[in-house]
Structures are given as C-alpha cells and as structure tokens.
Structure P
C-alpha cells in the first residue's frame, strides 16, 4: 500500500521534471538547436501538425536553423507558424529552404529569459509539492481507516519527503545549469 503511493508519487514527480526539461528546451540560448521549434504547429490540410512532421529541421551553423518542408506549397504556412510562435525568429526563404538566424541575445534579453526560466522552475517545484501533499493525504487516509499503523505512516511520510527533496534538488540543478547557459556569451 505505502509502496504503491510512493511509486505513484515518484512517477508523477518524474513527469514534472520532464515537463521542466521540455519548457527549458523552448527557451533559446542564442545557439541553434532543432528542439527550439518543437512547439511550432503548422496548418497542414486543415489540421495543426507539429513542424517536425511536415519538414526537416537541421542546424546550418551554430546560429542558423534550416527548415526544408517536404512539400513546396507548405513554405508560406511554415513561415506564418514560425512568426506566430513568439520565438522571436525571422524566417528568410530561399527557394525551398527557410533559414532562421538566431538573433544575438542582449544582456536585457538574457535577464528576461532567466526570469522565464525561474518561473518554469518554480512551477515545477509547486507541482512536486502538490504531489507530496496528495501522497501525504493518501497516507493519512490509510491511517484513518486503520489499514496502516502510525509507525508505517511516519515511515511513509519520511519516504515521500525524501523523494520530494530529491526532485526539488534535481529541479534546482537544472535551473542552475540553464541560467549559466543563458548568461554565457
């Protein structure tokens, strides 16, 4: 019973950290990386489709992404989707290729991005704490129904707290790495 609650909490906390990784990928660091365009959706025959499913995305050099749609008529739709994505990228089309030069990050932009990154990390910490709260209430419920003893409840609460501490420190480490990455010129 306690192990099931522990395993469920661990799995959910892991998903929160994975979600943080996805959020961090969307924050650009001045270097070109195809994952920057993961959230871009293109209107493809009337339905929104991820850009990676309608085009090949590659890195031309350290500061330029190249998008080559598989169908030439898609080029205007891909350009519109990139412009609407709020990534701050200006596509330039040459024939059947779309080039996306990464603008250099100013000090002010870097500080704004750090605020965004810290907000994402805080959201993940809150999610982990909410999972801890849910697990603790499940344990208290088991104690109330006399399915576990007080000692077992205390061991379970300690285990959940250790799990929470582990995931929060993992979030902190990822945040520190991302901040250093953003401040690197």
Structure Q
C-alpha cells in the first residue's frame, strides 16, 4: 500500500457511512452495475443491424464478440490471475481498520477483477457503437470508484485492473487487425 493509496482511499471511502441512501447507491454501483454494463454491451452487439456496405453482419458480430471474449480471457482469466498470484496484496478491510459496505474477500485484491473484465468489454463495445461504448466506459469508471468507496479495493487495484484490461484489449485488437478479422 502506497501513500497515494491511503490518501485516495481515505478520501473516497470517507463518503461511505455518511448517508444511508447514498451508501445504497454506492453498493448498487459496486455490485450490480457491472451486470447492467455486461448485458447492455452484449445486447447492443447483437441488436446492431448496420455494419456497413458490403459486409456480412453476422460475421462481423461474431468477430467482435470473439475479440471481446478473447480480450476478457487474457485480461481477467490469465493476466489478472497471474499478477494476483505474484502480489497477493490485501484489501483495505484486511489492512486498516475500515469496514466495507459489501462482503468481499480481502485477500488478493490486486488487480481488480471487475476492471480486468469490464475494460475489455467496454472498449470492445466502443468499436461497434460509439454511444454505448462511451456509456460503458463511464459505467466502468463509476464501478471502479464505487468499489473504492464501499471499501473493497485500493485505488491501485482499480488502476492496475484498468491497465491490464487496456493492454489485453489492444493486443487482441492488433492481432485481429493483422489477421484482417476486424
């Protein structure tokens, strides 16, 4: 834990426990908005009709779907778990005397699984729907901040998850471009 983590965590987590209704909003954002983002992104992908001239829409849909899934597997399933196994950083509730608003395992919170999953999903959505993609990115940032506020992550957990998600997504996108899949 760095001094940045302590300062940023105390600032954001200080919002928790002040107003009951606000706590419910943060809990909702930290626990349930990821499901909303996931559903909305995949719904948008499979509902999109106009994929451009001379293209086969079902083929492009499945290529974008494959890009997103592969990026998530690399980010969340491989790199996130690999980094976590080497670092095993304890979350705030195990390190300092703070209570989290939601039940969460305080061991191995670095990097944030939510960010390693949601970032490739949101960036993949941005490729085929600018409007939904930007809404998804805004939602992901909201989830990251809410997970700090509710006390389950350090800020660097969130930042590392975002970085791993970005790297994974752009590596897969580069691979797909070289293979002329997108």
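Derivation of every value follows stated rules applied to the coordinates shown; laboratory data play no part. For clarity, every value in this text was computed on a predicted model and none was experimentally measured. Cβ atoms are built from the backbone, for glycine too; each structure is taken alone.
When distance in nm of label points 7 Å out along Cα→Cβ at positions 84 and 116 is computed across structures P, Q, the figure 1.9 traces back to P.
With respect to distance in nm of label points 7 Å out along Cα→Cβ at positions 100 and 132, the largest value across structures P, Q is given by P.
Structures P, Q were shown, and P(r) over Cα pairs in 10 Å bins from 0, in percent, for residues 76-139 alone at 21, 35, 30, 14, 1 was computed from Q.
For which of the structures P, Q does the calculation of Kirkwood radius over Cα pairs in Å, for residues 4-91 alone return 16.9? Source structure: Q.
helix-only ellipticity at 222 nm (-39500 (n - 2.57) for each DSSP H run of 4 or more, over all residues; to 500) computed as -20500: which structure among P, Q? Matching structure: P. I have 69 for volume of the Cα convex hull per residue in Å³, for residues 60-107 alone, calculated from one of the structures P, Q. Which structure is it? Considering all the candidates, the number was obtained from P.
Suppose you compute P(r) over Cα pairs in 10 Å bins from 0, in percent for every structure in P, Q: which one lands on 10, 35, 31, 16, 6, 1, 0? Computed on structure Q. A value of 34 for relative contact order in percent (Cα under 8 Å, 6 or more apart), calculated from one of P, Q, originates in structure Q.
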